[in-house]
Structure P
Amino acid sequence: MNLKKTYVEKYGYERVVTDRNSPLTFAELDFLKLRAGDGYTVTEKGKEFVLIVLTGKCSVKGKDFFFESVGKREDVFSGPAEAVYVGKDDEFTVKAVGGDVKIAVCKAPADEKYPAAYVPTSEIATKDLGKGAYARKAAFNFTEKVPANLLYIGEFWVSDGNWASYPPHKHDVDDMPREGFLDEIYYFEFDKPQGFGFQGVYTKDGTINEVYKVGNGDLVEVPRGYHPFTVAPGYTNYCLWIMAGKNRGIFSTFDPDHKWVND
C-alpha cells in the first residue's frame with residue numbers, strides 16, 4: 001500500500017489526491033498556483049471546497065460572493081493561512097492579487113449547500129500542543145464554527161527533531177463522542193530545501209504499517225490508523241492537515257500502548 005504522493009509545484013491547477021487515485025473515503029486535495037493578475041475558474045459539481053492560501057494573496061468570486069483580498073503570508077512559516085469556503089455546486093474564480101499565489105484546494109463530497117465564507121487570520125485559533133520532545137505549534141483554520149458538510153482543516157509546525165500527532169492517535173471508527181471517523185491528508189513543506197521528516201501510518205492489527213520519508217511537496221494519506229510524524233533535527237516543518245468526516249472536530253483516541261506519555 002502506497003499512501004505517499006508528491007505535488008511538484010508549477011503554475012496552473014493540479015489534481016493530486018482524487019476520488020479515483022486514493023484509498024480515502026472523503027478528503028481530496030488539488031493545488032492552484034497563479035501569476036499576478038491571472039485567474040482560474042473551478043466548476044465541479046457535488047463537492048464543497050476550502051481554499052487554504054499557502055502563500056500570496058488572491059480574490060475569490062462566485063455568483064453570490066466576492067472576497068477581494070485573501071491571504072497575508074509570504075511563506076508557510078509566517079503564521080496561519082487564511083481560508084475561503086465555497087459550498088456545493090458553486091462555480092468560483094480565483095485571481096492572484098499583487099504577486100504569485102499558491103493555494104491548497106481542499107475538497108470533499110457535499111450533500112447540503114452552505115453559504116460561502118471567508119476565515120481571516122483574526123478568527124483562526126492557534127495553540128501550543130504537547131510537551132518536551134513532542135511540543136509543537138498548531139492552527140485551526142477551518143473548524144465547525146463555519147457551517148460545512150465534512151471538511152475540518154488545520155496546520156502544525158514542528159522543529160528540531162520533535163514529534164507531532166504524538167502520542168499516536170487515530171480517528172477511524174464512529175464511536176462518538178469518544179472517536180469519530182475522519183480520513184486525513186498531510187501536506188508537508190520545510191524551512192530548507194533539503195529538509196525532511198518521517199511520517200508513519202499503522203494499525204494495531206498490522207494491516208497498515210508504513211513509514212515514509214517526506215520532503216517539500218510530499219503528501220501522505222491516512223485512510224485509517226495511527227499516524228505520528230517527526231521532523232529531522234536542524235529543520236522545521238510545515239504541515240497542512242485536511243480531515244473529512246461527518247463528525248467535524250478532534251474526536252480521536254490514543255494508541256493505548258503509548259497513552260501513558262500524556263499522563
Structure Q
Amino acid sequence: MHSPIVVAHSNVARESSLGVDTHCIACKLYPMCLPRGLPDKELEDFGSHIRRRRILHRGRMLYHAGQSSKSLYTIRSGSIKTFALSSEGDEMVEGFYYPGELLGFEALSSEPHDHFALALETTEYCEIPVSPLNRLMLRSESLRRQLIHIITRRITGDRRQGYIRNRRDARSRVAAYLVDVSLRRSRWRKSLDHFQLSMDRRDIAEYLGLTMETVSRCLTQFQREGLLRVKAKWIRLLNQQALRAVCGSDVWEELHRAVV
C-alpha cells in the first residue's frame with residue numbers, strides 16, 4: 001500500500017525563517033547542541049553560518065531520499081519522523097527525532113539522503129551547512145570533539161532502537177518505546193510522566209514491527225493495569241517502575257545510558 005503522505009508531499013518544503021536571529025548560547029538547547037563549549041570567537045564564527053529558527057509545518061518534508069545532502073539539522077521544537085520506502089512503495093519507519101537531536105549526518109560524507117524526513121507536527125529547526133562547518137572544524141579542536149561526541153550519541157541511540165525493536169513480546173516493545181520517549185523528552189526539561197505522542201498508532205506499529213491493533217491492545221492493557229492513562233495522543237505514566245519492569249531491566253539500563 002502506497003503512503004499517502006509521500007504522494008502528497010514528495011517535494012521538499014523549506015519554510016521561511018521567523019526572522020528572529022537568536023545567538024546559540026541563548027538557546028535553551030545549547031547544552032545539547034553542536035556549538036556547546038566553543039570559545040567565544042569560534043562560537044561567533046559558527047553562529048554566523050547557521051540558518052536559525054526555520055519552520056516546517058506538519059506533513060512537510062525536511063528532505064527526501066535521493067536529494068543531495070548539504071546540511072545537518074538540529075530540532076528546536078516539534079518532532080520529525082524518518083522513513084524509507086520498500087520496493088512496493090510502503091513506508092518503513094526508521095526513527096523519531098525530538099528537540100536537541102541532530103539528523104542529516106550523511107551530509108558529512110557528501111552522500112545523498114537515503115531516507116525521508118517528515119514533520120509530525122509544526123517543527124522549528126536550525127540548519128547547519130556542512131561546507132562552512134568543515135572549514136571551521138579544521139581550526140577548532142573543540143568543534144571536532146563535540147561533533148564526535150554527538151555522533152557517538154547517535155550510534156548509542158541506534159543501538160537503543162535495536163534494544164526496543166528486538167524485545168520478544170509486544171508488551172515489552174511498547175513499554176520500552178514509551179520509556180524511551182519519556183527519557184528523551186526529559187533531556188530538554190519536559191515532563192517525564194506526561195507527554196503527547198506526535199506520531200499515530202500506525203507509525204508506532206511500523207517502527208516496532210507490530211500491528212496497529214497490537215499497539216492499541218497493549219496500551220489498553222497497560223491502562224487497565226494502572227500503569228498509564230491514555231487520552232487521544234496524550235500519555236500519562238502512572239507507574240513508571242512497573243512499566244520499566246515490563247520492558248526489562250537490561251533494556252531500561254540501556255535506554256537510560258543512551259540519554260543521560
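Looking at structures P, Q, which one was distance in nm of label points 7 Å out along Cα→Cβ at positions 25 and 225 calculated from, given that it came out as 4.9? Could the numbers behind the result be given before it?
Working: P: 1.7; Q: 4.9.
Here the read-out was taken from Q.
Say we calculate distance in nm of label points 7 Å out along Cα→Cβ at positions 73 and 121 for every structure; which of P, Q gives the highest result?
Working: P: 0.9; Q: 1.7.
For this comparison of distance in nm of label points 7 Å out along Cα→Cβ at positions 73 and 121, the top structure is Q.
Match the computed value 4.4 of distance in nm of label points 7 Å out along Cα→Cβ at positions 49 and 161 to one of the structures P, Q, and report its label.
Working: P: 4.4; Q: 2.6.
Label of the source structure: P.
Just checking, which of P, Q has the largest value of Rg/Rh (Cα atoms, Kirkwood Rh)? Show your work: numbers first, answer last.
Values: P: 0.95; Q: 0.97.
Biggest value here belongs to Q.
With distance in nm of label points 7 Å out along Cα→Cβ at positions 169 and 217 derived from the coordinates and found to be 1.2, which of P, Q does the value describe?
Values: P: 3.1; Q: 1.2.
Matching structure: Q.
Given a value of 0 for helix-only ellipticity at 222 nm (-39500 (n - 2.57) for each DSSP H run of 4 or more, over all residues; to 500), point me to the structure among P, Q it was derived from. Before the final figure, lay out each step's value.
Values: P: 0; Q: -12500.
Derived from P, not from the others.
Each reported figure results from applying straightforward, stated rules to the coordinates on display, with no laboratory input. Keep in mind that what you see is a predicted model, and the values were worked out from it rather than measured. Cβ atoms are built from the backbone, for glycine too; each structure is taken alone.
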